[in-house]
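Below you'll find a set of structures to go through.
What follows is calculated from the coordinates using simple rules that are stated; it is not laboratory data. Remember, predicted model here, so these are calculated numbers, not experimental data. Cβ atoms are built from the backbone, for glycine too; each structure is taken alone.
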Structure I
Amino acid sequence: MKVGVISLGCAKNLVDTERLLGKLRAGGAELVKDPTKAELIVINTCGFIEPAKVEAIDNILEFAHKKKVIVMGCLVERYKEELMREIPEVMAYFGTESWEEVVEFLGLGGEGKAKRILTTPKSYAYLKISEGCNRLCSFCAIPLIRGRHRSKPMEELLEEARYLASEGIKELCIVSQDTTYYGRDLYKKGQLIKLLENLEKIEGIRWIRLLYLYPTEVEELLSYIPYSEKVLPYFDIPLQHVSTRVLKSMRRGYDEKFVINLIEKIRKTLPEAVLRTTFIVGYPEEGEEDYKKLKNFLLEGHFHWVGIFTYSQEEGTHAYSLGDPLPEEEKEKRKEELMSLQEGITLRKNQELLDKELELLVDGFDEEFGFVPVGRVWLQAPEVDGKTYLETEREVRVGEVLKVKVNQVGGYDLGAVEDVH
């Protein structure tokens, strides 16, 4: 059976897709990259916010009338009955973490543990350490979709990390819905630092990058990262807003003063730290003054990387009852303004890197520019931050870590030359 798999949404969803691919291959399926050449297509969906839902529906409709299609993932968790009613052409619908059910439905064999099939370059991989979330943020549907927080046993994670290292992976990107919450359910106390200590012992892993850190739980890491040999001083902390009034309505558990103090602590402890965050604009309680406060905070230039999302009213969430009073045009206007301002900030921060010597991890080659090696320096996370294009006189390999000197800046991206001295 020729099976094509389409993965939509975040890196956490991608890990689920990679598990599914491994089980399909172990069961005897022939995996094809081009969905048009597949006999059957599995679509792993995202259903977090409105644009993700639209993308998922578009993909389902594109193939449902042409191929055998199975749909799984977050969208199904939220809207299974509606999907079955509106798109009956789909063979079957499954929720999240439904790899075994999909394989069984297809009548495929295979016993024992099936290894993930990596879809990322052979330089980095995502390690999902938990599932679900116990937070009660007013705008977020993740607890409705993924359920309560469930940590993966540490030994299983270490076994998976050792496998990834054996595959040549140099960078582990630690992901979950709430990375800083790791261990509290299984071990009755936070075990993220203990996990990091064990991951650092794995030979072959060069970088460990922490993604999705809840703001109120970051401080403990400040006593560990400065002394770590592998955990990068890269802080991905989704703040969502800075106005105390909006944060209170969002049920985030902190205020503007906390945010300012947290950034000061990070800077004092790790002056070289790189900060990434996300903000939501157009939340129902966000007035003009709240937006102005957010804009001025952004202009202070604390963050190297920023993602901006427009508010999406999601049924079942606490904020749903607040309505959606701000027109989409105004939300988009605010988003574009902030992104434009941040682009200038990122450019200035990148310009400060000129002539700096940094380590670069090679991810692949850019065909558009004549197969130029392309990778990332440590302050660039995969997929969401910029890239670094490399000038070199020799042939380099994916997964190679090189010492480079930054010699060009182009907005979000960098240019570098291999430093052979």
Structure II
Amino acid sequence: MSEDAYPDTATAELFARYVAPNYGRFAIDAARGEGCVLWDEEGRRYLDFGGGVAVNSLGHAHPAQVRALGRAAEKMVHCSNLYRPREQALLAAALAERVVGFPGKCFFCNSGAEANEALIKLARRFGEVAPRANGEPRREIVTFTGSFHGRTTGGMAATAQAKIKAGFGPLMPGFKHLPFNDVAALRAGVGEDTVGVLLEPVQGEGGIHVADLEFLGCAADLAREHDLLLMFDEIQCGLGRCGEVNGWQAVGDARGIVPDAISWAKGLGGGFPIGATWFKDRPAGDGRLCDLLGPGSHGSTYGGSPLASTVGLAVVETILDEGLPGRARELGERIVAAAEGWGSRLVREVRGRGLMLGFVLDPEAVAACDGFAESGRTPALFVIDALHKGGLLTVPAGTDVVRWLPPLTVSDAEVAEALERMEVVLAALTGGGA
């Protein structure tokens, strides 16, 4: 229906009447955005440090994106994957050569959940061509506590968070959940049926937890020793967000580690729906890993459309050509130092990398704030509601972490403004003191 059909109906009423209630939405009626700023329907200005939950890597309405959208839409919006749209191959080349820097091939889809489904299917197929010693296929994929790999049935099965799975069983078998950053548990947990290890180098939804370099190294060693697939979910932490081009490289001196497969989405399209999975060019049975998913084995109708690929390439090239990963690293260090200087009793620590940061709250201190008991909110949502009233948009990560995911193009002035707004809000919540 057109806007003219509901001139006197509030947006909130339209949502209540026609939109499924599967999201816990904040009472903000978003109208337009520009750069790091979002305005609601009443014209109120917010600094957007939620970034579409790590999606708006270039902010709102970035000129490179706008030009790419217009150019591609005029040329060809969609082309069946039964043919060869050049735009898809150019984006694949950029991801393989400029992002990963290692030979491999890409599969394109529309979301992070789809990208992770491709990882799961790759691992299952690899377990067929590289079976156990007795010839039986290997099936088991190891994932970790605090992970989040999507809301499809396969993604939920891979995710080691009970709240994601509740009410949707039975889920796909074949996953083993181990403690994150526990090297001993990882070594003990790999068995003869294990075919792959899937992890987020920096966990997002689980509360902004950074993998230890020793843990990543152990996973890579086990992959070599047992011919496993080392698979990195970089949907939230990749493509410059954590201060390096790839999320795993932001963990420490991990440049010698090259995974067997990577999933991307979110920031890859900067707001336009796209997902991608990269498969390394390495041996797999009698063939190559990057060729395991042959014709008929997997697909996505809209995956890698000319429009999506053109926009994705514009985003990737802007991130790399403008040095935005290094900028994210510098700003992240500045934000952490400033926040530690607040001395707020509500914040225990700030963890993360680059512009993927989690302000870890003290639940008891938040519970002592006026209005918390009556709010019915978690500590994170209680603080986020207050930040929204103060003109700063953020998102939660679990019950007690406030997540900052601003665009990689955020300015020095906007970072300073966001820090000031959050400091003021935290002080107000504690009665004006630290």
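Points to keep in mind about this one:
- Looking across I, II, the calculation of Rg and Dmax of the Cα atoms in Å, for residues 173-348 alone that yields 17.5, 53 traces back to I.
- Label whose coordinates, when relative contact order in percent (Cα under 8 Å, 6 or more apart) is calculated, return 21 (choices I, II): II
- Distance in nm of label points 7 Å out along Cα→Cβ at positions 149 and 317 derived as 3.4 - corresponding label from I, II: II
- Sorting I, II by mean projected area of the Cα convex hull in nm² from high to low puts II first, with the largest value.
- Taking mean count of other Cβ atoms within 10 Å over residues 77-84 as the measure, the highest value among I, II is held by I.
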